[in-house]
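Enquirer: Structures incoming, each one as C-alpha cells.
What follows is calculated from the coordinates using simple rules that are stated; it is not laboratory data. Nothing here was measured: the structure is a model prediction, and the numbers come from that model. Cβ atoms are built from the backbone, for glycine too; each structure is taken alone.
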Structure 1
C-alpha cells in the first residue's frame, strides 16, 4: 500500500495555531488533544486520502472526529496538501475557496 506525504500550506498552519490558542485559553489539555486529533487525521490521510469526495473544484474535506473542524486538502500525485482548516460551526459561505 502506498503512502502519501502530507504537507501544510501556510494558511492551514495559521488556522491550526489560532485554534490551538483559542482552546488553550479554555484548557491546555483541550488544546493538546486538538493537536492530537489533527495528528490522527493526518495519519489516516497518509493512507486513505481518496476516501473523501471532492467538494469544490479538486478540493476535498476530512472532518476531525472529536472537534468541529474539517481539513481542506488537495491531492497532487502522492502529495496531500492541506490548505486550510475550517470550523464547521461557522457559516459555510465563509469557507475559504
Structure 2
C-alpha cells in the first residue's frame, strides 16, 4: 500500500498522513478488501500501478482525486472481486 501512495504527490494534502486510516483488511488473510482514498492523491494513475495488484479489493473509492486528465486504465477490469467502484470527480478521461 505504501508503494501505491508513493506513486503520487501527496504533499499538497494536509491529511496525507492518515492514508492508512481508510483501509480495511480481511482478518483471516490480511488481504486489503476496502480502500477509500478520497481527495488525497495527485498525479497520473498508470496502467502498471501497484493498485492493480490488490486483487482482493471489494470496495474502492478514488473520488475527488486529481488524476490530471489521465485515461481510465483498463486494468480496473482485472479487479474482478470489486463490488463497489467510485470514481467521481477525479479527472479521468474516457469511457468506463
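Enquirer: Where does the value -12000 come from, among 1, 2, when helix-only ellipticity at 222 nm (-39500 (n - 2.57) for each DSSP H run of 4 or more, over all residues; to 500) is the thing being computed?
Expert: Values: 1: -12000; 2: -500.
The read-out was computed on structure 1.
Enquirer: Identify the structure, out of 1, 2, from whose coordinates mean projected area of the Cα convex hull in nm² was calculated to give 5.7.
Expert: Working: 1: 6.2; 2: 5.7.
Answer for the origin of the read-out: 2.
Enquirer: Still on this model: I have 25 for relative contact order in percent (Cα under 8 Å, 6 or more apart), calculated from one of the structures 1, 2. Which structure is it? Walk me through the numbers on the way to the answer.
Expert: Working: 1: 33; 2: 25.
Considering all the candidates, the number was obtained from 2.
Enquirer: If distance in nm of label points 7 Å out along Cα→Cβ at positions 8 and 32 is computed to be 1.0, which of 1, 2 is the source? Walk me through the numbers on the way to the answer.
Expert: Details: 1: 1.8; 2: 1.0.
Clearly, the read-out refers to 2.
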